[in-house]
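Please go over the structures that come below.
Throughout, read-outs are computed from the coordinates displayed, never taken from laboratory work. Just so it is clear, the structure is predicted and the values come from calculations on it, not from any experiment. Cβ atoms are built from the backbone, for glycine too; each structure is taken alone.
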Structure P
Amino acid sequence: MLVACIVTYNDYPLIKDCVNSIIDKVDKIIAVDGRYIDFPGDYPYSTDGTLEYLDSLDKVDLILVSGADEVQKRNIYLTKCSDEDIVLNLDSDEVLKGSIPELICDFGIVDLHDGHSKHIQKRATRFFKYRKGIEYKYCHYTLYFQNKIINKLHEVINKDFSFEPVKDFHLIHNWHLREGIRKHHKSIYYKHLVRSELGFPR
């Protein structure tokens, strides 16, 4: 089964663009909504139409989790996956362009385009075969298996896992399309996130 996984909080209408880009290409979408632990604001769940939109879609499995960090929220959607499911991990402000191929290796290395510039990055945790025991640890972009690190941001470094470049599709990161106050809140949150993932106290 091809499962798209998204974490979100007050991301409408960008979450709609994200979902529309994948809904006819995947078997299921798991969306985890809720305020991140260090995110500004008091509301535990989205209040901007995100919940109503996601809840209206039959293909979406909506999970509500408030007060969790990014690693915890991503591990929550992994608990809903089964062995050999193919996981497609998107941020709520990203869209997919192209078709999703069959994944032969354990990991597909995906191109991530910055929607605001010509900058392109490689991402090693966006498209992979799930195995029970795979989990995010320490950083929201780092996967582990049996306490051994699998990847860095742009490459698979664990020789127990195979990988291949993915050319059939790429992701476009449309962070610049957020409203001004949402950009501001996100920047505050990411400062806390980086510090906490580097081991500094909250």
Structure Q
Amino acid sequence: MSTTIHFVRHSAVENPNNVAYGRIPGFHLSKNGQKKAKEIGKYFKDKSIAVIYTSPLERTIETANILSDFFPKPPKVIHKYELIEFNQSKWQSFPLEELFQNKYFESFFNNVKSEEVPENLNSLARRMEKFTFELCVKHRSEEIICVSHEYPIIVLKLKLEGKPLTDSRNLQISTGSITTLVLDDNCSLIETSYTELQK
């Protein structure tokens, strides 16, 4: 029997100053983000979801709680640090348009072993892969949801597919999107799919 893990990127955030918010507290879902989270909830409501795991940041918790409300018997929402946004402290709070001028941002995406950043691509991939394996063992043959962030999800998918982690520089997933991983009895990847819900 296979195990299915749906990695949901949190819904859209209120960010009027257009900054890289990273792990900064106080960034909540926008009104549109709340609406989109409800659409995701409708998408999942008829599925047999055993549990919802979420990063401990506000935007992911709010997304997870909205999803949970759509089930006849709401699954438990569990906060897990392992799903948190990657450590962006070297450029956190910078305007988004200035990121490509930041040497640390460039180092993160270009050097998987960079020691200039607090969490490089290899470290992020190991963190996400280890946690995914633990979830697969714990929830064997079940279907679960993990609410996380863009690059933790992208880097995990690349790692499991055996692709270069530096490919993450050229990949994007939308807020509110669903990246589904199907794992076999040995917790090896069988297939992946990507879903964006239409407004």
Say we calculate relative contact order in percent (Cα under 8 Å, 6 or more apart) for every structure; which of P, Q gives the highest result?
Q
Given 2.8 for distance in nm of label points 7 Å out along Cα→Cβ at positions 34 and 58, calculated: source structure among P, Q
P
One of P, Q was used to calculate helix-only ellipticity at 222 nm (-39500 (n - 2.57) for each DSSP H run of 4 or more, over all residues; to 500), yielding -10000; that structure is Q
Thinking of P, Q, which structure, once FRET efficiency 1/(1 + (r/R0)^6) of positions 10 and 130 (r between Cβ atoms, R0 = 25 Å, to 0.05) is computed, gives back 0.70?
Q
From P, Q, which structure was Cα extents along the principal axes in Å, for residues 122-161 alone = 24, 20, 16 calculated on?
P
Output the label of whichever structure in P, Q has the greatest value of distance in nm of label points 7 Å out along Cα→Cβ at positions 2 and 106.
Q
